[in-house]
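The following blocks contain the structures, represented as structure tokens.
Values quoted throughout were computed directly from the atomic coordinates according to the rules given, and no laboratory measurement underlies them. Values in this document were obtained by computation on a predicted structure and should not be read as measured data. Cβ atoms are built from the backbone, for glycine too; each structure is taken alone.
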Structure I
């Protein structure tokens, strides 16, 4: 039989500012959880956030260690490496998470005569046109578009404008997605606590 997990951890999880990544802090003294074990918790957190309850990486949140304990005789660093993902996933499951999608900032330059066709094509892929200008007979459009709907737009635009248009795009931001797309958890989820501990102890074949 595998050894039990001699580690107790409690986290406070809060939303962070967009683009902030994750910020970790501890309110627990070394008398509750020894420094070496707290370092193991901090080291394990990035891996614990690689897959959330929807299967995607979790970011833009604040995580604070607020309580916990170790056993003076039986605790090992590996126990906290096991307990940390289980506590994080439990918290995310209770709080819920929002799925974000990448939004691209685009610019299009083309002959003015193609304005109608280009505008129609952009509408179909959910683009937002922020500005447009016409200098001479040349048209310039600036705006934002979801990456998911615009992956092959440069090819479509070239066909639409007989190769006379130029399209450029770069990542601008992430926004909450209205389309909830989940992916299966790779491996055994920490929510399956018994199986997860057995796997971590190399006592379960998957």
Structure II
């Protein structure tokens, strides 16, 4: 595969994966065994879709996203760059799910309006967590394993439980932040964050 600047990283698609020829797959991306990527889905460069994962019709993924084994990313979800989706995570798309209409007839795709989950840059969703659409997960936030998110999540928030509630903050490195005077500090990188009105922002170095 070539582009104007020379060789591009190879796209790897496992033989058992089901990738629509109408999907757009970015250079360097890898799609592993039994995964399905539907039509009009758009994956950025260097994305990874794990074994048995599902990427729905028209889903948009930014560069360097990871979708782990058996995660279900239903349309019209949007993942910005650097998003991590853990094993068996579910991003829903139906606010009031029903298999049939009140008259007992089977519902078709035209009988309901999908709603999506939006996940901002760098955020992580832990294993078996569920994000109930429509919700937005803020930049660099972390949703703990097994949590159920039904409300919007602020940037850098650490969300835990069912229903998910904020239990502190995390930095860009993913580590829980520690209180230091009026600020919050990342124990891994030393980055400093300031909280105001339950909104966290990183202090420029």
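Quick check on the output: 0 is helix-only ellipticity at 222 nm (-39500 (n - 2.57) for each DSSP H run of 4 or more, over all residues; to 500), derived from one of I, II. Which one produced it?
Values: I: -9000; II: 0.
Only one of I, II returns 0 for helix-only ellipticity at 222 nm (-39500 (n - 2.57) for each DSSP H run of 4 or more, over all residues; to 500), namely II.
Could you figure out which one of I, II the value 4.1 for distance in nm of label points 7 Å out along Cα→Cβ at positions 101 and 197 was computed from?
The correct label is I.
For relative contact order in percent (Cα under 8 Å, 6 or more apart), the calculated result is 10, so let me know which of I, II that is.
Working: I: 25; II: 10.
For relative contact order in percent (Cα under 8 Å, 6 or more apart), the value 10 is produced by structure II.
If you work out Cα Rg over 2.2 N^0.38 Å for I, II, which one comes out largest? Show your work: numbers first, answer last.
Values: I: 1.46; II: 1.12.
Largest value of Cα Rg over 2.2 N^0.38 Å: I.
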